[in-house]
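What follows draws every value from the coordinates through simple rules; no lab data is involved. Nothing here was measured: the structure is a model prediction, and the numbers come from that model. Cβ atoms are built from the backbone, for glycine too; each structure is taken alone.
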Structure I
Amino acid sequence: MIRNLARDVGAFTSNVFFVTGETTALVDAGANFDLVARLDEHLDDLDRLYLTHTHPDHVENVAAVRDAFGVETWGYDTDSEYVDNAIEDGESVPIGDDEYEALFTPGHSPDHLCFYAEETGVCFAGDLVFANGSFGRTDLEGGDRPTLVESIRYLHDVVDGGLSALYVGHGPSVTERPLDDVEIALQASQMG
């Protein structure tokens, strides 16, 4: 089961996906709300915390989650204080009951990852793409529009034909025709 623990938070935060199964995991930690209290409602133990990238709105709650659950974090750049274990492009990681392929997708940030489970068609897209064809901004430090376009193309090529659900860093998840949203993002990101 995938549940967004930040769904009704009024403050600025990223979505925080809690995935149950063989490997109980979080995808991103969010900011500006008490994530530990929300986790305490659902579990006694947490196996892993994955980070799509280390912008503040995705990592502010990392320290509290580490302290409360003794969990290590996984992300692209171990030079970041938020990342304990490196994940390489193409590496397989367990989330819930499935194996996800890590896709290195910089452009919004230089350390951005998406996670895609080919068997189920589920993708955690972070801030690469969003519902309705929106895509991550590139005006923050480390952002680069041409790199973002290539990353969206990479995601599109990997998920083409198999995408069933897109869980994004902000806003609603896409569970109906999610490949359409990725294609619109690819087209729109190439303009301007």
Structure II
Amino acid sequence: MFAFLRGELVTVSREEAVVEVSGIGYLLHISSGTSRRLPPEGSQVRLFTHHYIREDLQQLFGFLDEEELQLFRLLLTIGGVGPKLAMAALSGLSVGEIQEAIVANRPETLYGITGVGKKTAARIILELRDKILKIQPATSGKPAGASHAIQLNEDALAALMTLGFPKPAAQKAISGILETSPGLSVEEVVRAALTAIHNNS
């Protein structure tokens, strides 16, 4: 219903923000990460939105960037995860930290989030890992018949960049892994690259 709202930031707290658009004040539920990054009250702001509708409830959720909105919506596809828990996850960890935990199969990273137990963490990783790994850059202009190695490199690079790693560091890690272990899957390359990047940081 609403793609985004652009207007004056009237008030902001850790969990809520009010944005005035054409004389109407919209109350949006936000993560603590978005709250910390918002400009001072009285500034102009644009927030991407998700309109949550239930029989007895309507709520607007606001996000400073599309990556956070996208992850929020992915979390809502998990059985037992509602908007309150999804927002708690985004308040407890950054988008990159959640994505990294999912891709690297580290449910213990998610246990610290209020309301997320072992079963829920396992379900989040099981159901979202492939969706995150399949996020790929546009392939227009790529020569037909590109080799499997090139496609594997592109898929792994896209996954690491989605996690927030800079392209040069991600590409360096991937190249080193493919030179020594060319037969790995995309998921295995991403996991090995994450280890290599952390060891070199």
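Source structure of the calculated read-out (volume of the Cα convex hull per residue in Å³, 160) within I, II: II. The value 17.4 for mean count of other Cβ atoms within 10 Å over residues 75-82 was derived from one model only; which of I, II is it? Corresponding structure: I. Each of I, II could give helix-only ellipticity at 222 nm (-39500 (n - 2.57) for each DSSP H run of 4 or more, over all residues; to 500), but the derived value -15500 comes from II. When Cα Rg over 2.2 N^0.38 Å, for residues 35-106 alone is calculated for each of structures I, II, structure II gives the greatest result. Using the calculated result 15.8 for mean count of other Cβ atoms within 10 Å over residues 11-18, pick out the matching structure from I, II. Considering all the candidates, the number was obtained from II.
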